[in-house]
Structure I
């Protein structure tokens, strides 16, 4: 954690463990982001010791994202963080929660930064997380789940150890990741491209018997669409497609005009 409203919010760091996790994240196409807790926006304290130590080890790594763990977040806080960490341009918040102690946001951007929400969190799927994931996949087409590394690694007193908690990772993989294997993974800052595509896209369509014409403006390559039909697709021009269940197809746009031919 690199920023907070209170100096004593900064936890003691186990350097070897932290740097091992950070290095592994980078090696396996992950991303390291800064995090912070903010209970007011009057004065922001920066964990300079941590920042300097990180930069000594990963001196060529540029951090672009920031995760709000607990508390509020606004443009005033962002401007104070931006003064110290100029490359921060996307903020991870939460889709739901108590506004008094949670930064609630939706997928999008304002004049200062991009927002990306966590949809679900925790180790156990049966506490409501699976429902949240299913709802978001159906309505928005993306997944964003948060595991607390302190809990998973048993770093907090009284928590189960990693060996006891690995089963939750396996359960998440079996019940979420494998059924949704057609989703593409990306890091927090990589979402900027997709958010721009989501915001800027303009489209219209026309249905003529068994031919559907989709016209897209300001799209990004591989812009994704879910397409629901009771019929089978015979062919698609201008897009790649994948059948993901009995009713839905995933389309990735290649050209501004897409023609969908359905079997009669």
Structure II
């Protein structure tokens, strides 16, 4: 294990080459940044020995999984943990990538309605709640994670019978209420990953003009599609605006920006700036 921490991306890539690293663990957004940096350094995924990536700490979609797997030529595995409990290791996917197996000998999971706090029927999506079984220093009872998911009790193809949790679709405290509509940032990511012309890097800026909430969305365009052709960019902007508005159910001001305009971080990606609270 090479505990290199975050940052200094060029050095991390060179270390992966030197040590013949086969597994990487980081946030999914940083994995995409690694792929971008490798391209700039003229290093191909085939020149590394990476086989598997274990990604967590922020919500990510199945489309982003496919993007990471295509760019790094690896199998992307989801992992879940809470720093209030033990950090990473509460649950993790197996090779079949169909839900994260919860370590039930240590944790009792429940799904509740985040509004009423009442338990939800099996299979319904809601907020994940944990109680610890073996933790002695700081045991927790029915701890609200704020993560939104559902539990799967069917037997997995791998043969394990541990209950599985779906990939988190977001957090109950990440939900934005804009003009009375519930909006999750993960909805925007899903749209961007469906389009071949855009990168999954965006910044959502919410302002209040007089009494109205105004949503500005900055989206990076892939290098081959970013040009001086105003007509071409305007056509792409309109196409993206229509898709975003159809998905979110509210009007959005979309601005296309050049590749690498939006700041990258080694930790959790900052996707939302809500200036209504300032």
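Read the figures in this text as sums done on the coordinates, not as results from a lab. Small disclaimer: the values here were computed from a predicted structure and weren't measured. Cβ atoms are built from the backbone, for glycine too; each structure is taken alone.
Structural remarks
- Look at mean count of other Cβ atoms within 10 Å over residues 35-42 for each of I, II: the largest one is in I.
- With distance in nm of label points 7 Å out along Cα→Cβ at positions 227 and 251 derived as 0.4, matching label from I, II: I
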